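Following are the structures in question.
Please treat every number below as a calculation from the coordinates, not as lab data. Computed from a predicted structure; not experimentally measured. Cβ atoms are built from the backbone, for glycine too; each structure is taken alone.
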Structure 1
Amino acid sequence: MTNLVPSFAVNEATDTVTVSNAGLGPQTSENWDLGIEYYFEPVGVLSANVFRKNMDGFIVSGNIGTIGSGPNNGFDGDYAGYNLNSTFNGGEATIKGFELGYQQRFEFLPKPFSGLTAFATYTWLTTDGDYGSTSAAVPSTTDVVDFIPEAINVGLSYAYRGFGARVSWNRTGRYLNSYNANAALLRYTMERDMWDASVSYRLKRRLTLFADVRNLTNSPRAWERAAGVTTSYIFFTAVNFGIKGEF
């Protein structure tokens, strides 16, 4: 709803004007899902799901063009040549794909190994969208903003008495994260692998000591323009620790 509230902001450093769109319409979707699950002893499940999402008027935020010159440019002649960012309704979009899942607790192993649990998920999807008449430069694309075509999560967790631990690996595929009226300036988030880990110990029934480590390998995040320009940022390993209480 905040996108409907009139707003106006200028960034002189990047020559960008950002305005809201009070005429923004709703985004609607029709969702179809089909899944099957198989449970096995002692504690485990295999799952497979297929899905299809038919969207209409999907909401897009990004660059919609360049502000023209002259007194009728919408800004009383100011900001000529500036990039114009806003939010608008695209046309129709279709997202379809499948997801596979696995989770198992190894209770058949002797203690203390019986507290091990393995889990894994794999998601794959394809997208097709029509950005409507707002942008003649990019009328349609197989990339719909913020839909990730491939994602993998694999990990192990462990619990024994008051001790707990978890390690996981995640791969996020390349996806479109920023729309631009100029097709060469469409921005993509590049594929990334990341490891996370955590340990905990229950001091009392309602008091737990914990430590979480995110991005163990200091994996960088990179963005790429359709024109081939790449920008990378290093996201340092983050460690959070403390005492958690439940009351």
Structure 2
Amino acid sequence: MKIRALDIVKMKGERKIVMITAYDYPTAKIADSAGVDAILVGDSLAMVVFGMPSTHGVTLRDMLRHTEAVARARPKALVVGDMPFGSYEPSDGTAVRSAIAFVRAGAEAVKLEGGSEYADRIRAITRAGIPVMAHIGLTPQRYLKLGGYKMRGSSEEDKKQLLLDAEAVQEAGAFAVVIEFTAPEVAGAVTRRLSIPTICIGSGKECDGQVLVIHDVLGLSEKAPPFAKKYVDFMSIGKEAVERFVKEVREGLFP
């Protein structure tokens, strides 16, 4: 049965939610056949696939093209398009137009980074009939302002702000919220406070769900974050396979 945004909401308190970040047709096929609940077409595409130093370099056009590729896999999982830097900040109108473009590309929800400061954007997009997944804690698009990729929630002031952000995005209409690289006790407090599900990455066990990048899971990332887990070493497996191909061609064994 096809999973929709409302199904994700109903999973809170029932079972753990599993989301994976994937960027193309074959990885979407792998993730969906494994039974994930949601596939995020993440703006981490910039770093993981394009080799850029941050997520700032990926464009809306890039994101739409990769969303189309994931959607062509026709997954049962919810397809979430990640709104890239510059696609929603300028105005509500810009945000709605970008979200509509994601839906036309095959997304069934969108995700955007930011807490209370972007509640108006969430409100505008949901008013247009598009489900929004919020994203608080470490927000990579704002690493320049944050002073780097640092864990959030380490101070009492930061903890209070994160709780305010969580409540603001829920009130604005978000159906779920990603909490990235945040102190586990803070992520747990947010999870207990909200009626919508929390999906964490590097923020502990108390959240309603977890998300990882498929390249990290498969061991294809050149440099994975400290909170990721590699379940298989596809980099070594792939290298060995290509080495065998090279050897067989040079020795006249293939074809």
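One table, with the values for the structure above:
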read-out	value
Comparison of 1, 2 by distance in nm of label points 7 Å out along Cα→Cβ at positions 52 and 116 - largest value held by	1
Entry that produces 38 once percent of Cα pairs over 26 Å apart is calculated, selected from 1, 2	2
Entry that produces 11.4, 33 once Rg and Dmax of the Cα atoms in Å, for residues 60-99 alone is calculated, selected from 1, 2	2
Comparison of 1, 2 by relative contact order in percent (Cα under 8 Å, 6 or more apart) - largest value held by	2
Computed -12000 for helix-only ellipticity at 222 nm (-39500 (n - 2.57) for each DSSP H run of 4 or more, over all residues; to 500) - originating structure among 1, 2	2
